[in-house]
Structure P
Amino acid sequence: MSSGRTRTLHRQGGKAIAYHVIPGKSPGVLFCSGYRSDMNGTKVLAIESWCRARNRAFVRFDYAGHGESEGEFERLTLSDWIGDATAILDTVAEGPQVIVGSSMGAWVMVRLALDRPDRVAGLVGIAAAPDFTEDMMWNVADPQAQAVFLEHKVWRQPSPDGEHETVITLDLIEDGRKHLVLRAPIPVTVPVRLIHGADDRSAPWTASQQLMERLESEDATLTLLKGGHHRLSRPGDIAVLLQTLEALLDQLDAPEDSSARIDARPAR
């Protein structure tokens, strides 16, 4: 299979999930995009090109209601999108995976690591926004706005980048509460690399800090990029991302230290 054309995964319920896949070396890389983002963004295509050049397996996809996938965005919630990612992991990706999650995708990647621990070899979070429906939407609204939201069930507001309108449904908020990860220790022990822009106005860098602190992994780092915004799509941002991914994969590819192995041969 190649990434030359879009393929389709039909999920239970009839929604068609669009994806691209490149076969190659394991562990593979699976990219989970952000809220309202698609699989054709600058970061994901840069990673795809990097993986192709190194014969590294790679999968990208669109959640339902995003990009080329079917579904009505305003009727969907985090449960749907986690389900999409899980279905892609279960049926498209092969073997262990390093999950790269951007913004909401970093929340999704944590859920994948919790739900499929035997399939996840490492995590790379870009501008991580775990629990964003609660901490960056509901909790930042004043009581009057919350009351209006509860009455009308839909809240429309300009996005922080000013490029589109953010549509928030009450279903999204209530469903997000089923998947919160920052309220307790997170039993994920694989290596984790988090990258965040210091000037991110959509998801503050402290969200990545909180995530790192909650993870039980002893091999977790956070890199802050001066002047970086939420998209982290500047050439320098992409370079840091690819360097981080390469170092993590090199670490996972490295054979175990033979000196750490126990010699079970009987003594003479």
Structure Q
Amino acid sequence: MKSISKYIEEKNNIGEKVFSVFLTAGFPNKNNFTQLALKVLDAGADMLEIGFPFSDPLADGTIIQYSSQTALNNGINLKTTFSYLKEIRRETGKPIILMGYANPVLNYGVKRFADDAISYGANGVIIPDIPIEEYDNFYNNSFNGLDTILLITPTTSNDRIKIIDDKSKGFIYCVSVSGTTGVQYQDKSRSIDFIKRARNAVKKNKTLVGFGISSAEDAIQFSPHCDGVIVGSAIIKSLMNDDSNFKNTMSLVSKIKNVL
């Protein structure tokens, strides 16, 4: 399986920015989630982030919190998330990343989680509440074979960015705002200043920007300053109001990819 960084590099080399879409496992409907994920990839997403639900998702705004709670109410857990991963992997070679919080992973067993993630076809993991100080202790050697993607925010110093760049594998996740996902207002010029600073400080990894990107217009503004964008809340919000064929959501995915 091709590494995430190699995949991003190849896309960038042909003049494209990477488009990664976040979906909450089993949302909005646990029975056709695999079909939804494959449709998102067919509509233009280059990579997929599958969020495994948790009752207290600290970095997520109300929209993703809602999707996470709905998924939990529908009985979605790490076991069902892995079953979706297995089904999706059968149909695509595009990178798939598991994203979620440390608590469910600790409950599942860190080594067991890493082993299952690898065997079912994940390329990487994003666990936002593991600070860099806990990196070696948490990931240890269990995650060999998986990219462990770390986040930076506008409050991250350049010195700390360099440490995170050294540890992160796959790419650096640039959180464009100080706050949770799905922000309604952000100062775009300040966000872009941060992304430029981050890209300058990051030497080893590609940089993908997430949080606060909800439209093709946003993607146009941010894409010159990064290697790709990540969209989550806007996709989840669209799914909340969409038909059974996810027509509006697929249109949104296509529009964003077309400008990248």
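Odds and ends about this structure:
- Computing Kirkwood radius over Cα pairs in Å across structures P, Q gives 18.1 for structure Q.
- Computed 23 for relative contact order in percent (Cα under 8 Å, 6 or more apart) - originating structure among P, Q: Q
- Structure with the greatest value (metric distance in nm of label points 7 Å out along Cα→Cβ at positions 139 and 155, set P, Q): Q
- For helix-only ellipticity at 222 nm (-39500 (n - 2.57) for each DSSP H run of 4 or more, over all residues; to 500) computed as -13500, the structure of P, Q it came from: Q
- Distance in nm of label points 7 Å out along Cα→Cβ at positions 91 and 115 from the coordinates reads 1.4; which among P, Q: P
Quick note: the coordinates plus some simple rules give every number you see, no bench work behind them. What you see is a predicted model; the values in this text were computed from it and never measured. Cβ atoms are built from the backbone, for glycine too; each structure is taken alone.
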